[in-house]
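Please find the structures below.
What follows draws every value from the coordinates through simple rules; no lab data is involved. Model, not experiment: these values are computed from the prediction. Cβ atoms are built from the backbone, for glycine too; each structure is taken alone.
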Structure I
Amino acid sequence: MIAAETPSLTPAAIKAAIRARALALGFDAAGFAAPALLPQAKREFAEYLERGLHGDMGWLAASAERRADPAALWPQARTAVVVGRNYGPADDPMAALGDRGRGTISVYARGQDYHRLIGKRLKELGRFIHETFAAEVKVFVDTAPLMEKPLAASAGVGWQGKHTNLVSRRFGSWLFLGEVLTTLALDPDGGGEDHCGSCQACLDICPTRAFLGPYRIDARRCISYLTIEHKGHIAPEFRAAMGNRIYGCDDCLAVCPWNKFAEPGHDAELLPHAELTGPKLAELARLDDAGFRAMFSGTAIKRTGRDRFVRNVLIALGNSGDATAARLIEGLLADSSPLVRAMAVWALSRLLPAGDFASLRGRHRDGESDDSVRAEWDRDGVSATK
């Protein structure tokens, strides 16, 4: 243990010791920043909320004051230690988009829930700082109103790319982030320089045109938001563009040229589960609540709940072009969830000939009690095989 009162223990030496400990714990990057957001980040966040671009994510607005000022979370904090863990995929995450009978799940969610794994190591790092330097600490892994991407950029871990996510010259788009706030007063490392240049591949690839421009996103149009955060019915204008993306979307991350320097993640605890890499849509559509909980226990997917997840699966089935799935989907017209029933109607309208769909409508529409589901029955011009 290093004694904090040792005369030779300079702030630079303390930083070096913390960084070394972070790397020894399995983190791939570590940086230091002041626990404050730059004025530009504050202005952009305020505008984002004012325009309602956050959609259903009311918790962003509810905690806006604390998010705009990390010191409001803990006034005694003097330094933010920001760490990153590489979770780069071994294969092209967009390759699965061509297999329409299977679902595409965002890379970050294919293994165990990173919050617990990163949190455990962050606590060890916090304990090291507390015991070694007699400093107070607080640990965060996307569990508090802390804007971690601007902090990571200020700490030199990377920069916020035009897709608004963090980009690293060494790890591309694939870093899990965590933070330790501490009472130690340490010099910041300095912000990461923006290396996006004139490239806008991430903006051009977006299937739903969610970007208002470089560094500006409308979450309400983002497939990650729609499939994970959005609790209601997904607007018809986005459904075809979703393809077979059933949980999240990696398109804007995957096309970033800086990924060519990235190495696949090597953490065994974060490796993708085989059953979450291209799962069959027909099998997922059959999941009841118990089956959903069993399949996704310990993963980030579990928090969406079965109904929202099956909603996404049915949209993917509707986009699959596989008419043989119609019988399975028809069975979900009696599901207890209006979200599921509505998307079952939409999927059938895409897969069945117009006459067959009209026959189903005659048998089911009038007995439907939910207005949103009846609206799907009444929607014109959606049949893929008319």
Structure II
Amino acid sequence: MSFIKRFIGKEPTDKTRITAEDIESFISQKPPLEENPNLDYKSISAKPINFDELAKDVSAFANSEGGLLIFGVSEKGEVDQKTKKTIRIYPESITWGEPSLRKETIDQHLVGKIHPPIEDSRVIPIRKSEQDPSVIFLIDVPKSNNAPHMATPYNKYYKRYNFDNLPMGHYEIQNLFRINWIMKEKFIEKIYEPLSKVLEKQIKALESYSHLFSHEVEDILSNTYYKNQMPPTLLKQIDNYIRLIKDWDKKMYRAQTAIKQIITKNVSTYLQKAYDQENDKVDVKFRAIAKDSPWDLPEIHVPLLKNQKIKPYLIDIDFRRSYTSMEIIYNNEPHKVDLEKFEEHIWKKCLEESSENAEITKLKESVEHLIEEAQALIEKITNS
């Protein structure tokens, strides 16, 4: 769960907006929610904006347990009368920023002033109204799996302690580096290496239009401990890939159905057999024959999907054989056809109709998209 969802009660999406009224309601709740290790208020009214301090605050969250920084709410402190020290900090009021302040400006400053950059942090702008474009920002910072992060303006590492951001001690920095290194090794062993191997295997399967199995990816993520430690953007990318595989399975089924109909119709026409497209009981199988030695072709849909003539396809299967004819088994009745006649009178028409079929076109587009997604995932994993 994001810190925005945890504190504001909404997750900003394309369909769900967080409004000024939501922020007003949040800071005016009774009792008011004080600053804590996961929540910070920061006024936006200062001119010029102190982006160095903002980077310090954000890096402290990432180095600790993560949190939400509401950039645009002033603070009021509760002071201990004896010690004169601030013991609690509460939200006071919204301090709207200039309409010209952009999310991209904050992103650029945070990336430039925090090293290494924090993955998966989000800056969400909240406009005052349609008439008044004054702005504040919600900065959602996850606990980082790549800590510690230095606030480069100060060349220091900070941690979140209660409602304050304090410089980290040498042993704390050293410990974070050690934990991060151990975690990376475990991720490589448990997640990244096996996932990369599966993705490479699935790219080859896609290139040959073989079946994919989403469980191969899901099984790797079945270790919930490591799954929960993964960067949210990477996890979201993997979840989307799994969804695409499941959708691809449906498209593959529809395309194979279309291919079966195309092949059966053209074979029926050539053999002068009656064929009703609604009748799916017609069984057509193929064998390639070389020197009277038959070779079963159960994946005859593959060259059609590749828009490949039958001769090159047979050479790809086994270049050592010299195929001369095709045997068509039509409802268990064999028919031997010269390879050139098969190519000209049956296969050529099958290729033409396949290239114009909507279901087959959708499958081809899906394959290209899936290969791109798998390659992007491998690149993301490699750079993690």
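I have 26, 52, 19, 3, 0 for P(r) over Cα pairs in 20 Å bins from 0, in percent, calculated from one of the structures I, II. Which structure is it?
Only one of I, II returns 26, 52, 19, 3, 0 for P(r) over Cα pairs in 20 Å bins from 0, in percent, namely I.
Among the shown structures I, II, from which was the value -10500 of helix-only ellipticity at 222 nm (-39500 (n - 2.57) for each DSSP H run of 4 or more, over all residues; to 500) calculated?
Derived from the structure labelled I.
For distance in nm of label points 7 Å out along Cα→Cβ at positions 118 and 222, which of I, II scores largest? Mind dumping the intermediate values first?
Details: I: 1.4; II: 3.5.
When distance in nm of label points 7 Å out along Cα→Cβ at positions 118 and 222 is calculated for I, II, structure II comes out on top.
Using the calculated result 5.8 for distance in nm of label points 7 Å out along Cα→Cβ at positions 78 and 366, pick out the matching structure from I, II.
Corresponding structure: II.
Kindly point out which one of I, II the value 13 was derived from, the read-out being relative contact order in percent (Cα under 8 Å, 6 or more apart).
Attributed to the structure labelled II.
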